[in-house]
Structure I
């Protein structure tokens, strides 16, 4: 079974898709069978970074049931070490209003992909689709930049992600689940408080749901004089969300990124010696170790 990795961010423009494409290619270079699935509804563009301008098939064809499996709409790039890409769909009424059943069909199809690693571009923002796709994966990575607005957007994204995860821990048919489903919550504390008021011990169950949720942090466009205090950010998230966000890596500000975008190629392929490419190489090495660890713990066979 494939290990799924989702990459999200609190807002657009953080370099999430750039990281995703380079990470996918670097893992493919390491001999992994990799499939990149673009779930960024309304902003699907990962295929462009590999020079694919007019995909013959896309996620839309699967959602419209023209195909039964996602592998039928995958594009294989043999020049990029066999990397597979499932291009995303534009913002249509069908995708924007995807039903629960349609979403479950999509997630089942993702889990059925015959690869080693599935990378999910879940898009930016905090829609239900984005949060659900982000939380679905085995490993979550969030991308931010070292500026106050980006950090606040990241905190808001993580807060809603934790709330979504806690809510999903209760069956919708349970008493607590029914009560929580009828309310919207500005903070995680509000979820805990109402859950405990509804049923004694529900707060502890809700907190248990977060025990193994440790999204990994990547700071993009990092500079030496950045005002981001990583220690304070970790303390803030731990205090108010009750989770840890281990630092996966830093990607420095690098003009080679723009050159790669203009060339419609991942920077690690166009300029492998560039500082950003080197940094993403370190992130890929760490990610490979996490994949191996996950496979070992879950009993998956590895190549």
Structure II
């Protein structure tokens, strides 16, 4: 069995993806800060903050999937928090490189997560594809540096795939859980202007993107992991209301109030543009959930 080494294996995407890859008969290995008794997958210790990584985690021919990174929406974006968000992605990729390629071990591929915010924040009429340059703002800078940290692997002749991920929809633990939480009290809460676009992808489709990236040796470079269904925040909340049989009557929570509560981080809720999955579609990828209504029902 081919081995797949995953960082961030206990997070939302890592948990789902590990199960999918295991079902497809891959040997799953996690990099973990600590080993726990009864773990489902074999793990090797690493600690990006101290730049320690057990080199025995890697053998020639592995596929490495780099998902690790501090939660972007967990805390307000102070200057220190911004450094944590960036370093948890960039420095950890450097650590993986040093522990594998730098030690004479050649993985067959390095697949790294990235984000839809590579193209910048704001609300635009433009539909962004993979050929577009990086935008401006903190999140765009984070994604640009995140992806650049994978370039040394490519320079060493290793296949590199960069998955620019939209907001992930899953039954539990995703951004959707927070957005639909007020529905439990019979409320539909709409945030900001409402016309901001909401690029999204169902967790099953995202795992299929990664599986294809592992298998398909023709895949390299950036791919927009976003469903081909362009919806705004208001359209999303209206569909949640329809499926929950709830009325939409509350006014939008104003941007100034969200900024007061969340600071600069509020931009992840109040901005958004359309992201086209052109390279995925041209590669032959087929979405299981190409439309928001079916994706929400599945969640």
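Readers should treat all values here as calculations from the given coordinates under stated rules, not as data from a laboratory. Predicted model, so just to flag it, every value in this text is computed and none were measured. Cβ atoms are built from the backbone, for glycine too; each structure is taken alone.
Across the set I, II, distance in nm of label points 7 Å out along Cα→Cβ at positions 152 and 240 reaches its highest value in structure II. Taking relative contact order in percent (Cα under 8 Å, 6 or more apart) as the criterion, the top-ranked structure out of I, II is I, with the highest value. Once distance in nm of label points 7 Å out along Cα→Cβ at positions 120 and 224 is evaluated on every structure in I, II, the highest one turns out to be I.
Which structure, out of I, II, was distance in nm of label points 7 Å out along Cα→Cβ at positions 136 and 160 calculated from, if the result is 2.6? It traces back to II. Suppose you compute distance in nm of label points 7 Å out along Cα→Cβ at positions 176 and 200 for every structure in I, II: which one lands on 1.4? This value belongs to structure I.
Assuming -10000 is helix-only ellipticity at 222 nm (-39500 (n - 2.57) for each DSSP H run of 4 or more, over all residues; to 500) as calculated from a single structure, say which of I, II it is. Label of the originating structure: II. Hey, P(r) over Cα pairs in 5 Å bins from 0, in percent, for residues 72-143 alone derived from one of I, II reads 3, 12, 23, 27, 20, 12, 4, 0; which structure? Going through each structure in turn, the value belongs to I.
Looking at distance in nm of label points 7 Å out along Cα→Cβ at positions 80 and 104, point out which structure of I, II has the largest value.
Values: I: 3.3; II: 4.2.
Biggest value here belongs to II.
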